[in-house]
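Structures are listed in the sections that come next.
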Structure I
Amino acid sequence: MIRTNLRYHRPDSLAAASDLLWSHRQDIAVLGGGTHLLPRMTRDQESVSHIVDLKALGLDGVNISANGVSIGSRVTYDQVLRHDALTRILPLLARVSHGVTGGRQVRNIGTLGGSACFAMPGSDMPGALVGLRSRFRIHGPTGFREVDSTDFFTSAFVNALEPGEFLHSFDILDIPTATGYHKIKHSAGSWPIATATAALWEGQRLEITLGGVQETPVRIDVTKVADQPEEFAAAIDAAITEPWDDVLAPGSYRRRVAAAAAKRALSELRRRVA
């Protein structure tokens, strides 16, 4: 039960949404799919007096053009899975969406933007978005600004949004040649211990992006070591400078399994290339 006396807002313009967020900046939250926010409020882990629902702002669309792909922050995992063109161009997003923790219920209402903004290290989406070199389009009191995905996640559960700002959309301007994904978790309903996104760019550059092993995703160029198992594992290990601990696993364990997750993501990518 949510014990806070809430006031619900549903602005009909981007400017109105930012004005609300600015006016109540110490006591307000954005409602995405609600899969993170509402349970936290029910457990008294978060308390605000104002909720802003972005549902009326048209942020649930996907635009595919010659310049790349733009995905609204309110697009759900289920929408990704049902969008044939998006799945064909960026199969990684469908791969991640299908296996998101929480199953069908979360896939139906959970949003990509909500997952990104919650910035949980062990969530699937942050590492995948960094792995796709996505850019985050943010709206605030002075209009739009763009932030690279590597700069959006600043620490565990903290993002780069300033007072009055909200996440508008993701822009993926370059499309990888192929991708692969793997995550390690204790059970189907558990959060991942480690995630790994593999991406091949222009048929040459290979990158691995790790999620869950540090407070923020880490992207690694493995082009020169991808075919050398010992050097590959060493490169993954060297990139983990501050392993992340939580109740599911200590940082030392996350560090030990990171190379295995990365290897399996790379194997999946190579199967797609073949």
Structure II
Amino acid sequence: MKTTFFKKALIGAALLYAPMQSMAWGTIGHRICGQIAESYLTPKARAAVHAILGNESIALASNWADYIKSDPAYSYLSPWHYVDLNKPYTYPELVVFLKQDTNVDAYTKLNYLIGELKNKSLSPKDKLLDLRMLIHIAEDVHQPMHVAHADDKGGNDFKVTWFNAPSNLHSVWDSQLIDFQQLSYTEYAAAINFTTPAEVKELQSAPISQWLFESNQIAEKLYTDIKPGDNLNYKYNFNHIDILNRQMLKAGVQLAGLLNQIFG
């Protein structure tokens, strides 16, 4: 009886752990991006977003797409979280690649969701799902390892240790760097949310293809910064924290720009 209970416990733990492995930014990181996005919405977009989400903030809605992975009815959403690019692209090369992209991935589904949310006849239920997914995916693609290599599952199979504990490159960028700062998501958002009007305008005028290009450029460098088996600790945090913070800030500002465009 004890053996059966132990097996069930292990299976349950595995099921809980599996979806966490593919989260981008992790719970806190997504909320940081969502909290920042709230501060850049136009009044019209804010009213439209809140009419759909109700009492759910953008910060909290940011995590829905990861939490729902445990429900088999929503398993079809899993490929929506990333774009696989198995080699470095110049920006013109990437634009050509994306124009020909017919895969079910973050790029094609972001464009699909934008079109759906502009549809005035969309049902409230579909609006809620589509908005939650758009928020999440727009944030996801700013996490460099979500625009990375398919052959190592976006760094999940790139094994490292984080302060001597087993980890992988994807998890380090999802949550371990963020958690290491020991800030709540509201504290973290306030600590990095500094922009100028010119910067906001520049970021919000950038197309999604540029978001992906910049994330992939970072991912390619991250692959060469270290090698499998390395122990990452204080030095890695020191060398990469500015990149991490910049990506989360950009995610919030550019997500808001997308929502302003859809609902403005």
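Only the coordinates and a few stated rules stand behind these numbers; no lab work does. Keep in mind that this is a model prediction, so the values were computed, not measured. Cβ atoms are built from the backbone, for glycine too; each structure is taken alone.
Taking relative contact order in percent (Cα under 8 Å, 6 or more apart) as the criterion, the top structure among I, II is II, with the largest value. Structures I, II were shown, and distance in nm of label points 7 Å out along Cα→Cβ at positions 68 and 164 at 2.6 was computed from I. Out of I, II, which one gives 20.0 for mean count of other Cβ atoms within 10 Å over residues 28-35 as computed from the coordinates? The correct label is I.
I have 14.4, 46 for Rg and Dmax of the Cα atoms in Å, for residues 36-115 alone, calculated from one of the structures I, II. Which structure is it? Traced to structure I. Identify the structure, out of I, II, from whose coordinates helix-only ellipticity at 222 nm (-39500 (n - 2.57) for each DSSP H run of 4 or more, over all residues; to 500) was calculated to give -10000. Computing helix-only ellipticity at 222 nm (-39500 (n - 2.57) for each DSSP H run of 4 or more, over all residues; to 500) on every structure in I, II gives -10000 only for I.
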